[in-house]
Structure P
Amino acid sequence: MNKVAIVVLADKESHEGLGRVANALEAVKEFKEAGDEVVLIFDGAGTTWAGELSRKEHLLNPLFEAVRDRVSGVCSFCAYAFGVKEDVDNSGIPFLEEYDGHPSFRRLISEGYQVITF
């Protein structure tokens with residue numbers, strides 16, 4: 001079994017960012033369906049997607065909802081820095097604050113996860 005952490009860093013301000021988050025969600029779905037251990041993390045500018053994807057009217061909401069159970073969380077520091085902390089709160093997705101307000105990638109590596117960024 002694979003252990004994979006998919007990290008979304010793409011901003012939502014471009015068409016390219018939409019493509020990257022769509023590919024990240026598809027990757028999570030593929031690993032999930034294969035029975036692998038997979039987590040999804042929103043970090044950096046990627047924190048802007050958490051609230052956006054939670055909106056029922058968003059094009060990618062059905063795909064997001066299919067993998068929501070694999071969402072580990074959103075970087076707390078970055079959500080604040082990008083002004084989306086309230087949107088994340090409203091989405092019900094937890095904040096990750098393991099290392100100086102950020103997710104701990106060291107912990108993931110220590111636990112045997114491969115990290116893929118989008």
Structure Q
Amino acid sequence: MRQAVATSSAPKAIGPYSQAIRAGSLLFLSGQVALDPATGHLVEGDIAAQTHRVFKNLGAILEAAGASFDHVVRTTVYLADMNDFGVVNEVYGGYFSSPAPARATVQVARLPKDARIEIDLIASL
């Protein structure tokens with residue numbers, strides 16, 4: 001059985017998808033870019049600022065589902081420029097305790113709203 005999870009503390013979906021779906025004991029969060037939920041616009045600033053905003057959005061959705069970053073078991077990081085990897089990795093590490101979740105990081109040609117980073121994740125509840 002699938003159950004949608006949504007919160008106004010994270011950006012509304014910009015397409016036909018849910019912010020997150022709970023399926024049994026798993027929670028699947030859709031990819032988040034650095035949109036400010038209050039304005040719907042990308043945050044200004046460098047890749048570190050965008051990465052922090054992405055994690056604020058993901059954290060709000062996790063919280064709406066009764067979870068936290070400690071429940072995350074898998075992430076995928078999408079970068080517009082792999083040269084941002086070092087900075088993203090540093091910011092990323094501040095959101096997870098050990099053991100860190102499994103992860104893949106890929107460079108993509110383009111992201112929604114021309115964001116520099118997008119992250120999706122899976123959590124175990």
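Since every read-out is calculated from the coordinates, none of them should be taken as a lab result. Worth saying up front: this structure is predicted, and the values here are computed from it rather than measured. Cβ atoms are built from the backbone, for glycine too; each structure is taken alone.
Identify the structure, out of P, Q, from whose coordinates percent of Cα pairs over 24 Å apart was calculated to give 17. Derived from P, not from the others.
Ranked by FRET efficiency 1/(1 + (r/R0)^6) of positions 8 and 24 (r between Cβ atoms, R0 = 30 Å, to 0.05), structures P, Q are topped by P, which has the highest value. Looking across P, Q, the calculation of distance in nm of label points 7 Å out along Cα→Cβ at positions 32 and 56 that yields 1.9 traces back to P.
Here helix-only ellipticity at 222 nm (-39500 (n - 2.57) for each DSSP H run of 4 or more, over all residues; to 500) was derived from just one of the structures P, Q, and that gives -12500; the source is P.
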